[in-house]
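I've put the structures underneath this note.
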Structure 1
Amino acid sequence: MISVELARSLRDAGLRWHPDTGDRFVIDKPGVDEDVYTVSEMTVERHDHPTGTILGFNGTTEWALDSVTADESLWLPREDQLRDLLGPAFVGLTRTVTPAGGALHTVSATIGGADRTFAATDPAIAYGEALVAYIAAALE
């Protein structure tokens, strides 16, 4: 899973979230951004209104929370969502075993006409870093 910091970088780069079932998110406020929630029809339900999207908490017992706006939330995209968002820029993913026995995942992407690589121990992080670069290049 990507970090809250990487999710903020994605949002700040221009990635917009349209909440859907299965999406993970945190409340983007200090002190409460450690609990990860999942949009689902049973516990966290999306309610679309002309003024914006509200995420309603149905029967949650973690703390007294009825709802938050999507703007107060921070999306934590999954690995598959990040890969899909890279679209045609995505070239490939490789996994290399390190001498210490761990794994390093490298995402290859063509961004701004140049071949680039992004490596991390978690493939979702490598995809997220590639997507930040892809969005930044597209907005230049």
Structure 2
Amino acid sequence: MNDASPHTRTVVVERDLPHPAEKIWRALTQPHLIEAWLMKSDFAPVPGHRFSFKADWGSVACEVVVIEPNSSLSYTWSAMGLESVVTWTLCPTSTGTHLRMEQTGFRPEQEQAYRGAQYGWTTFMAELETVLSRED
């Protein structure tokens, strides 16, 4: 399903965060924390687990592809005709963790979804930083 063909585009949002990878990992994988910065979900950190994100505008059907605790998380993201993959990568730094979110699979005719994801993930990342700053 990793269709990173030249005909698709990718949204990437990266941040250097002053938190250990373990803390960020919890915010990416624990449903009550995911809900605080992204959407309500029935996520479980188990490869092959099917789950969904729910919001007032609708829902996203997902399946866990990769789980490497405190390092890498990847899941499919299917909504409104978009079939994509979201990958989170956590790399320790001297001051905390470099967090990278990459969503691949936007076809050329999905300009609105692509632009929406650029805006959405930037907003979600800011919310994640807020959650991390108050979580302990």
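Set 1, 2, criterion volume of the Cα convex hull per residue in Å³, for residues 25-104 alone: the highest-scoring structure is 1. Calculated for structures 1, 2, relative contact order in percent (Cα under 8 Å, 6 or more apart) is largest in 2.
Taking mean projected area of the Cα convex hull in nm² from the coordinates of each of 1, 2, which one would give 10.4? This figure was derived from 1. Here helix-only ellipticity at 222 nm (-39500 (n - 2.57) for each DSSP H run of 4 or more, over all residues; to 500) was calculated and came to -7500; which of the structures 1, 2 was it taken from? Source structure for this number: 1. Could you figure out which one of 1, 2 the value 0.25 for FRET efficiency 1/(1 + (r/R0)^6) of positions 33 and 113 (r between Cβ atoms, R0 = 30 Å, to 0.05) was computed from? Traced to structure 1.
Quick note: the coordinates plus some simple rules give every number you see, no bench work behind them. Source: prediction; values computed, not measured. Cβ atoms are built from the backbone, for glycine too; each structure is taken alone.
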